[in-house]
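Structures are listed in the sections that come next.
All of the numbers you see were taken from the coordinates with simple rules; none came from a lab. Everything quoted here is computed from the prediction, not taken from an experiment. Cβ atoms are built from the backbone, for glycine too; each structure is taken alone.
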Structure I
Amino acid sequence: MDIYDLDIGKPVNKKWVVEAKVGEGACGVVYRVHDVENKKIKAALKTEANDENGVLRKEANVIKQLQLRKHMVRLIHCGKREQYSYIVMTLYGKNLNQIKKDYELKNFTHGCVSKIAIQALYAIKQVHEIGYIHRDVKPSNMVIGRQGMEKRMVFLIDFGMCRAYAVWEGGVARHRKAREKALLRGTARYCSPQVHSRQEQGRRDDVWALEWLDIFTHIRNLTYEDRPNYRLIYDKLLATMTRLKTTFTDLYDWEVIQSQKKADQKDKSSTQSSADARSSTTASNSKESPYPFPNVNPVEFDSNDIKL
């Protein structure tokens, strides 16, 4: 598929003004845009040149089906021009790779990793519940929100590689027959051994991509049709958080750095500026729900909506 670049400052469909390019990959280019009549209304606009190998239409279809799932990307508009197609969707913040680079973090701490992993697992499960596998789960496809509570939540993006693992007959889902050989889809670094050996990808392989977060062996024995035990994975991650005395209200690693920089700016001579921002934040939120973000509630990991 070919890339199609838009001109900065030009409107698309007389509705969205292109502000800046924020990402580019094999499946298209993503821009930050704002509403023609209200610059405060921001969105992400993804383009793809019109050709027979395009995947944007499929991505739009997956996002449409995700509209009924909570805390997932929202499709605002989609359209087709003479030379390119586009979709307009929720604009999120930076991805995890960008955050590590911007804050010069070699690695995230184990506590931070556990919180990220639980939210990533939630997002992956939502895709599985509508009968699809993502096939490109990786840090650069995990982003934080932009405003309010969502700034402390992790979201999954880029559904251009998705493939249906389930088919529906009379309103009941069944497994799609696995191909004997399948092309490698995704980013090799995060693919499972099964994908590298050209086996059909299943739900196990999306969850395997979380191995970069240093988690467990449950997924190693899953077959193509097996449903991952999302609650078991959740419980293991939560146990790690408990052992490390980390809570969901603790600051992420990059937020600790932000807090320290703000303190340094206020009073460079004060030793208090180097105090552990993490503990003060935990104390201020000690009376809140143990699950302050809706995508970390254990109930969400028990359900089996697709019945597969």
Structure II
Amino acid sequence: MKEPKKPSVAKEPEKPPIFERLFNERYDSVTGKISEPLILRRHIRKAIEECGGKVSDGNIPNFLKDFIRRPTCNTNWPVAISSKRYTARQIYGARGEERVFEFIPYLEGQEVPFPDIFGTGDIQSVHPIESISLPSAARALGREDESWLIQSCVSQRLIETHFALNSPLDIVDIFHLQNSVKVTPEIDALFLIAFRHQKTIKKALVTFEAKRGELILPDQIKSQIAKIGHECSKRKDLKDIEFVIGMACKSLRKDKRRVIFLFELKPIPIAVAEKFHTGKNTHQLVIESASKAAYEFKPAIRGI
């Protein structure tokens, strides 16, 4: 008896016609504006069927996210949309959320559909991080996935090293709280820091996102920051937390070696982060770079 044929995995080049169809159905060429910019699951399923059903609908909530986290997202974004200076943003909702993404106009000065604010081109030097304290068996058995990258960064104190060497903040204390914080979107790791600010000690929660060979998504970082701002504002036992700091890293190949590029964002007051928690305006939260640096584990860790 033959096994049932498995559905094919969606390939990124097959998605542009679907984005274009969804956009054209809503774009008014007279006004230059788009009606109903919010795209729901059912809209995507319908567009898939109308385009011949070549894209699997098994992971529709991440239909846009899986597209924009690839380095080819700007070249594969339909010219019919970019020529009208429109892009899209992922919506991070609760499980079962019908909203998937939203078409939005370019910001002033924006030149490409999905700007990479976490660029690595201007990072020249690479700082070594010891990994000899990690058992050699663990270094040899490392997996090529983000969970192993997160575990390695936490166990070898990469974030602590960055705050000590390259952060503009005057750090007093830092504590790793937990990994895989189950919120939407999930936070890969969470830290608590205390730092000096105008002769006083301030506390901040630090969100950490790790990518392996993929782009860091600004809207994902913004949603994480807004979520922490919301949690701190409503919980009495977190009232002493005054700021949220976003951090992210991506592991890339550089000169035949794996290098981790780490990015620190400027602190955002809890009250500001909370205002962008609704989901409707999260993408408008302004995030700014505070520091960035490159690190390499010595000896090398497999899978990084």
Structure III
Amino acid sequence: MSRSKGTIGLVLCLVSLLSLSACVSTPAQASPTLNLTILHTNNVEGELDPCTCLMDSAGGAPRRSTAVSQQRAQYPDLFLVDSGDALFGTPESDANRGIAYVKAMNVMRYDAAALGDQEFMYGLDVLQAAIDQAQYPYLSANVVYSDTQQPFVRDSIVIERNGVRVAFIGLTSPDVAAYLQADAKMSATLEVLDPIKTARAKVSELRDQADAVIILSDLGSALDRRLIRSVSGITAIIGGHSREVIQPENERIAVPLVQMGFQGDQLGVLHLGVDSNGRTVQVQSDSIRLSREIATDPQILA
């Protein structure tokens, strides 16, 4: 008799647990209302040519241009962006003051590029000459003129492509202060603002003007993660400065953060599914290694 009661009690207990489980539902993942493909680079540091290593030569603007063209054939509405520290870092790029790499970026049809701190390393006149050659906008929301507090370059841009509006905001590392202070003209003309406060205001301003808000960040991964915790409304961050390879699959954060190492041996490919509130609900991040197997674009070599 006691065994029968025990069996009945066990059954009732299981029924209760099953009933409880039926009441607890896991929120379904929202369906994206739009899909974006973004090709991205960071910390290329003026590397027009592949590395000269014998075993695994990779990188170079001619191969990158070919890879970009191949991706455009597959995703005609993609965006191509850079998150800074692109122009200087090799003897060749330093000698031509970054102009050669700007021209290569023109050929590849970049949509926007953030100003990294290294872009300021040769002073205001050299940087302005490079910017004047660019057929794409340079962005930095937190480097401003000291007297007017207006941005030195555009702080952001909203690009509409096939009915989809994407806002890109540029942020420059606070490390740029060292370059500004070392140059009399820049120290008298420019200053760097807190990137978190600047981003908070700019994202809030653009949130209603765009379907997605992307940060082109030269801040480095530590500040990028702080940015994610501190600023709402960001769809994704294309990172740089800290020269890491970061994929969103390895990041337990709500906002995708990506970064593609340094010296341009890889081209980042970010696919985002975005909901009606500008939140990323699906993400796939890939990279294309610019190996010997990728043909060189003769337009870059010209």
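To which of I, II, III does the computed value 23 (relative contact order in percent (Cα under 8 Å, 6 or more apart)) belong?
Working through the options, I get structure III.
When distance in nm of label points 7 Å out along Cα→Cβ at positions 109 and 181 is computed across structures I, II, III, the figure 4.9 traces back to I. Computing mean count of other Cβ atoms within 10 Å over residues 101-108 across structures I, II, III gives 15.4 for structure II.
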